[in-house]
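Throughout, read-outs are computed from the coordinates displayed, never taken from laboratory work. Only a predicted model underlies this, so the values are computations on that prediction, with no experimental measurement involved. Cβ atoms are built from the backbone, for glycine too; each structure is taken alone.
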Structure I
Amino acid sequence: MSSPAVSDFRRTATAALLERVVSSTPVIDIHTHLYDPQMGGLLLWGIDDLLVYHYLAAEAFRHLDVPPEAFFALPKSEQADRIWHELFVAHSPVSEACRGVLTTLHRFGLDPHMRDLPAIRSWFAQWPIEAHVSRTLELANVERIYMTNSPFDPVERPFWQTGFLRDERFVAALRIDPLLVDWPNAALQLVSWGYEVGEGLSARTLSEVRRFLADWTEKLDARYLMVSLPPDFRFPAHTDTAQLLEHAVLPHCREHGLPFALMLGVRRGVNARLQLAGDGVGHSDLCSLVNLCDAFPDNKFAVTVLARENQHELCVIARKFRNLHVFGCWWFTNTPQLIEEITRMRLELLGLSFTPQHSDARVLEQIIYKFDHARRILVRVLADKYADLAVTGWEPTEAEIRRDVRSLLGGGFEQFCQH
């Protein structure tokens with residue numbers, strides 16, 4: 001048995017090795033709301049977009065003495081001015097969303113301590129977008145970004161219809177929320193695009209829905225399909241959502257060998273006046289997820305839940321179904337305390353067969369702080385776990401640690417998709 005001094009030395013050495021490995025291992029960011037830089041204004045970037053992001057807007061509305069309608073009618077720069085003043089000048093920026101902005105500015109070599117928002121704007125304005133994208137991915141050490149791509153988005157759709165020279169660092173994921181949560185309107189849209197669907201879910205309609213999914217999977221070269229569902233989602237059920245899922249979406253995924261990603265627990269429009277900042281969270285009934293994994297063993301499901309109260313149950317379900325991959329801590333769970341708690345629990349229940357974090361970024365530079373902060377937590381958690389193993393006499397080699405970290409930083413998800 002090692003002496004305490006030797007044990008402390010080994011733990012310190014392992015922690016130092018982990019810091020080097022985790023910081024140097026490139027991330028595969030498996031879910032974002034970012035866009036290929038060739039898609040023009042769809043890719044949000046720069047200090048104003050960072051400041052008006054809905055995480056910060058929701059926080060700022062706790063201080064702003066202005067109706068939401070009047071605030072959102074302001075130009076983006078004026079919205080950013082007001083949020084900067086309320087959250088960074090009038091109050092200390094202690095929230096995770098504010099800290100994220102400061103981490104990002106610091107990594108770019110800027111000095112936010114000066115409180116000089118015009119100077120920060122000037123710095124961002126000097127960058128050509130292509131160079132800025134490369135610099136941002138380099139600082140975040142992100143090698144590949146999975147986008148969120150919706151053919152129902154009237155601004156995004158034309159880019160895919162006309163085609164463009166793709167940036168190989170940005171890969172597509174086909175998002176189909178309108179199809180599953182608003183079928184009557186989605187059906188009208190499909191008809192206008194030449195698909196022979198009716199309001200009812202006949203065999204012909206379901207076949208045409210599958211044709212639509214096949215067309216857009218090919219057009220995007222989509223790596224998986226995805227949907228965000230509210231807490232009251234149920235399966236099986238005699239609802240449009242459940243029937244489309246069972247008879248169109250899941251057969252399409254099986255045929256094309258694609259995972260289906262579910263993001264569960266968003267309550268839309270809790271305070272609709274706040275727009276994106278007005279969405280909330282609810283406890284999901286994960287029995288529906290059990291039913292899906294059990295009924296369709298040939299489908300792969302990648303799942304993340306928004307409510308803290310669902311995290312433990314999701315881990316237990318994943319232990320029972322190898323066709324389920326758990327990923328990410330997003331939105332209301334994207335706080336250091338919860339990321340650490342959830343990551344520890346997942347390691348203890350699932351070993352290394354999950355993906356601790358994705359950025360969920362809507363603004364390019366957010367990938368810097370999301371992974372800077374997540375990496376620090378991952379180092380702490382893994383150092384503790386490897387120390388627990390050392391007590392038993394099992395000490396991982398550097399090659400084994402590099403393998404483990406690569407898996408957790410996106411490699412395991414891509415392996416799940418391929419097999």
Structure II
Amino acid sequence: MIKNFNDTLQQDLKNAIQNNIHKKIKPGIDYIPVTGKVLNETDILYGLDATADAWLTTGRYAKEFELKFKHFFGARSCLLVNSGSSANLLAFYTLTSPKLGKDAIQPDDEIITVAAGFPTTINPLIQFGCVPVFLDINVNTGNIDTNLLQEALTPKTKAVILAHTLGNPFNLEVISNFCKQHHLWLIEDNCDALGATYNHKLTGTFGHLATFSFYPAHHITMGEGGAVIVNDHRLVKIAESFRDWGRDCYCEPGKDNTCGCRFTQQFGNLPEGYDHKYVYSHIGFNLKLTDMQAAIGLSQFNRIHFFIDKRRDNFSYLYHKLSHLQDYLILPEATPHADPSWFGFLISLKSGNSQQRQALQTYLEEQKIGTRLLFGGNLLCQPAYLNIKHRIVGELINTNFVMNCSFWLGVWPGLSHEHLDYMALKLSTYFI
């Protein structure tokens with residue numbers, strides 16, 4: 001596999017990696033990041049091997065990653081993209097294709113979602129001109145409260161787009177049945193939840209499309225990178241087209257005339273026989289990534305079960321260490337029937353306000369313990385979203401509570417029980 005490097009260079013690289021990647025985080029002395037990447041020598045060598053090919057753009061490593069990732073999920077297709085945000089963009093725009101006829105999402109259609117989350121889950125639908133319909137969440141799980149789904153439904157409802165918050169699956173049984181009953185599209189934002197299961201089935205396999213992020217904070221990393229898996233055969237070529245400039249041609253990079261009729265077809269008002277490689281059936285994007293990124297991601301993916309198991313172990317250990325603080329804190333709960341692949345450990349003050357939450361965060365940061373909010377809190381309170389067209393069904397009581405009283409701690413695989421002991425000790429000292 002790593003054919004282009006001699007033993008001396010490999011040893012030099014291993015020494016450099018040892019000095020720069022495998023630094024030990026000492027609790028109380030070093031800052032404990034809330035997220036981080038876990039790289040090894042093989043990851044870096046994979047990236048260098050791809051660079052030595054001098055192909056640089058999407059190539060053999062990307063193809064191998066897409067194949068392995070597709071098989072991992074049993075999906076119709078996997079498309080690598082340059083970020084998790086681009087994955088959400090691609091997944092949504094795939095559902096706007098005119099090729100879908102009356103099923104295509106149109107401007108002013110309504111999309112059911114939540115306001116407690118990361119912006120790029122909902123940004124594409126807003127940018128396209130759709131109307132987000134916001135439902136409240138459950139504080140313990142961080143996920144959508146499904147009780148008002150029927151009330152949210154109107155003749156204009158076209159899809160449900162939700163993230164599995166901090167790696168904890170939302171209620172896929174209720175959501176999936178709701179979408180099937182009313183012929184709605186379902187996109188799972190699985191960026192935080194790689195490896196999570198619901199009823200023993202992987203998240204990302206319930207929706208028509210699912211998205212993933214390979215940013216350094218996530219379960220595996222490419223530096224920047226993401227993926228869309230496609231579970232509906234109707235959407236495979238459409239998604240490929242939107243990712244690759246909107247082209248109608250489906251030839252692999254560097255290949256010609258896969259269809260056998262490159263110069264013999266008629267499209268739109270183009271001259272008959274116009275080169276199919278330059279026919280565009282969608283107003284698309286270029287969302288591809290480099291093969292160096294794909295190579296690192298492929299090496300990382302070979303250790304995916306270790307990363308998932310370590311996150312679960314860290315979560316369980318930290319939960320046990322904090323269980324005596326439940327008079328003061330609301331601790332996170334897995335959604336019933338779910339086995340999360342935890343991205344973070346959500347904590348809420350049982351009573352208090354944003355100033356008290358900020359005081360606790362400040363204390364933890366002073367103790368060199370990283371903290372993060374639940375992303376945008378209530379996105380409708382963010383400057384960019386104050387004037388968007390939207391609907392709210394019910395009241396966003398829990399969404400606002402999380403915005404004011406919640407934050408999360410890290411459980412990423414680079415943390416040991418020693419780090420978690422220190423985090424628990426400092427929290428205990430604060431309250432008791």
Structure III
Amino acid sequence: MAVQDVASLRSAVEKAIRDTKVTDVHTHIYPPCFGDLLLWGVDDLITYHYLIAETFRWAELPYDAYWDLTTQQQADLIWKTLFEQNSPVAESCRGVLTVLHKLGLDVAARDLAAYRSYFSQLTPGEYVDIVFELAGVRDVVMTNDPFDEAERKVWLESYRPDPRFKAALRLDPLLNEWDANWQRLAAWGYSVDVGLSSRCITEVQRFLKYWCDRMEALYLAVSLPPTFAIAEDSSRALLIRECVLPVCAELNRPFAMMIGVKKLVNPGLRLAGDSVGKAAIEAVESLCAEYPRNKFLVTMLSRENQHELCVAARKFRNLLIFGCWWFLNNPSLVEEITRMRFELLGLGFIPQHSDARVLDQLIYKWEHSRRIIGAVLCEKYADLLSAGWRLEEDEIRRDVGTLLGGNFWDFIKRKL
């Protein structure tokens with residue numbers, strides 16, 4: 001059916017956005033078989049590292065004293081500081097309220113005990129089903145680190161597949177901390193050395209292939225500092241050139257780079273202590289140009305990098321940009337970045353991923369992002385109508401499906 005005017009256009013876009021199930025291409029959540037690695041429920045939601053950092057803008061508690069508290073005590077402090085003593089206008093606070101509201105809980109009551117009571121009656125498996133349904137998510141891609149002993153143990157001994165949870169092989173300890181971790185590879189039976197001999201390169205490739213196969217990993221991934229350059233004289237650059245990229249090309253797996261994080265600028269905040277820096281787009285451009293048979297999924301953390309990244313994606317078909325990552329996941333920035341990407345790339349990008357560390361965050365991050373993506377897409381369609389173009393409802397559904405999952409799966413399967 002043809003869309004005739006802006007009112008019917010808005011209705012068609014909102015319906016397509018609401019009804020289309022999402023593939024969330026980057027998260028930090030797990031299925032229940034991973035035990036305590038799956039974070040869920042109101043206390044984990046409130047003690048998310050965004051809210052920890054915000055709390056210390058107000059609380060006079062020493063960092064060590066905070067970390068000595070139980071999770072529930074930490075949640076009590078954050079709730080009191082950010083939700084009772086101040087209005088919760090920050091996006092991370094609003095997200096908590098969106099989750100509780102979508103679950104049917106009385107947000108106006110401000111009753112943390114009642115919220116805890118609700119979650120205490122659920123099993124992790126039951127709650128996974130609830131969250132996926134409320135969030136409109138079909139499947140998610142995890143972040144899977146074989147150097148994490150708790151996670152490694154599950155993969156080797158007790159993993160139970162759940163088709164909603166896909167794997168991605170995370171390589172931060174291997175690439176960013178080679179000097180500290182190569183001996184762990186040796187202890188696992190790989191003939192490696194700190195100097196990265198030719199034999200070591202072959203063995204690292206064997207390690208990568210083993211874990212890609214065991215996890216059925218959709219892509220290999222690493223987070224990188226803003227100073228990253230593929231030409232740098234480092235073990236990281238050598239491992240990427242000689243190990244990661246050849247294995248990715250052989251297995252037809254993308255290499256996902258999340259560029260721009262400055263680790264632990266405030267160590268006292270632990271995970272909440274990371275920051276952001278502007279990176280050099282040349283790192284992305286040179287990789288795409290020098291390795292045309294490799295596929296690159298890229299997101300960059302700095303707002304200042306977004307225009308350059310869009311332009312780079314126009315030049316290289318082996319580059320797919322994704323999401324508004326971390327400090328960019330705020331409505332004003334998501335709207336700005338999404339509009340720019342539509343204008344420069346058409347439909348050729350992945351507008352958002354949740355980066356959820358707590359299961360519940362799937363609800364609010366997709367609730368908030370859907371509204372923005374839909375509004376910007378509607379605006380762009382309205383421009384087409386004003387230029388005399390005709391739109392069909394099935395075309396709108398097609399386009400939304402492309403944005404919320406189709407682009408990712410096409411890129412995963414594509415061979416260059």
I have -0.69, -0.90 for log10 I(q)/I(0) by the Debye sum over Cα atoms at q = 0.14, 0.22 Å⁻¹, for residues 268-323 alone, calculated from one of the structures I, II, III. Which structure is it?
II
Suppose Cα extents along the principal axes in Å works out to 72, 54, 40; of I, II, III, which structure was it derived from?
I
Among the shown structures I, II, III, from which was the value 28.2 of mean count of other Cβ atoms within 10 Å over residues 164-171 calculated?
II
Looking just at distance in nm of label points 7 Å out along Cα→Cβ at positions 116 and 172, which of the labels I, II, III belongs to the structure with the highest value?
I
